[in-house]
Structure P
C-alpha cells in the first residue's frame, strides 16, 4: 500500500558530543560564548545586507540569539559559584 502522506523531514544530526560530567555552570558559560559569536555574525550580516530581502528574518534570529544570551546571563546572576539558585 502506498503512503498518502510522506514522512516528516528528519532533523540534521548533531555531530558533536557533550561530556556527561560537564559542570552545568561551565556548560552555560560555553553556551554564552557560542551565542555571542552567533550574535556578532548575525549583526554583521544585517549591517552589510541592510534593506535586502530576507534581512528581517536574519534580524529576528539575531534578536532571538540576544534574548537567549540574556536569559543565560540572568541564570548566572541568580546563581552562586556552585550553580545553585539563591
Structure Q
C-alpha cells in the first residue's frame, strides 16, 4: 500500500512538472507565431503599398500621354478650322 501511494504521489509530481513545461512551450510557441504573423503582415503591407504606388504612377503616365494626344488633336482641329 505504501508503495502504491508513493508511486501515485510520484506520478502526480511528474505530471505537474510536465504540465508546467508544456505551458511554457505553448507560451513560447504562441509568441513565435505572433511575431511571425506580424512580420508577414508587414511584408504584405509593404508589397501592397508598392503595387499601389506603381499602379498610380503608371496611371498618371497614361493620363498624361492621353492628355498630350488630346492637346495635339485639339491643335490639329484648330489648324483645320482656320483653313
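Overview of values
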{"read-out": "Comparison of P, Q - label where distance in nm of label points 7 Å out along Cα→Cβ at positions 30 and 62 is highest", "value": "Q"}
{"read-out": "At a computed 14, 15, 12, 12, 11, 9, 8, 6, 5, 4, 2, 1, 0 (P(r) over Cα pairs in 10 Å bins from 0, in percent), which of P, Q", "value": "Q"}
{"read-out": "Origin of the derived value -20000 (helix-only ellipticity at 222 nm (-39500 (n - 2.57) for each DSSP H run of 4 or more, over all residues; to 500); candidates P, Q)", "value": "P"}
{"read-out": "Origin of the value 2.8, where distance in nm of label points 7 Å out along Cα→Cβ at positions 38 and 54 was derived from one of P, Q", "value": "Q"}
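Only the coordinates and a few stated rules stand behind these numbers; no lab work does. Given the structure is predicted, the values throughout are model-derived calculations rather than measurements. Cβ atoms are built from the backbone, for glycine too; each structure is taken alone.
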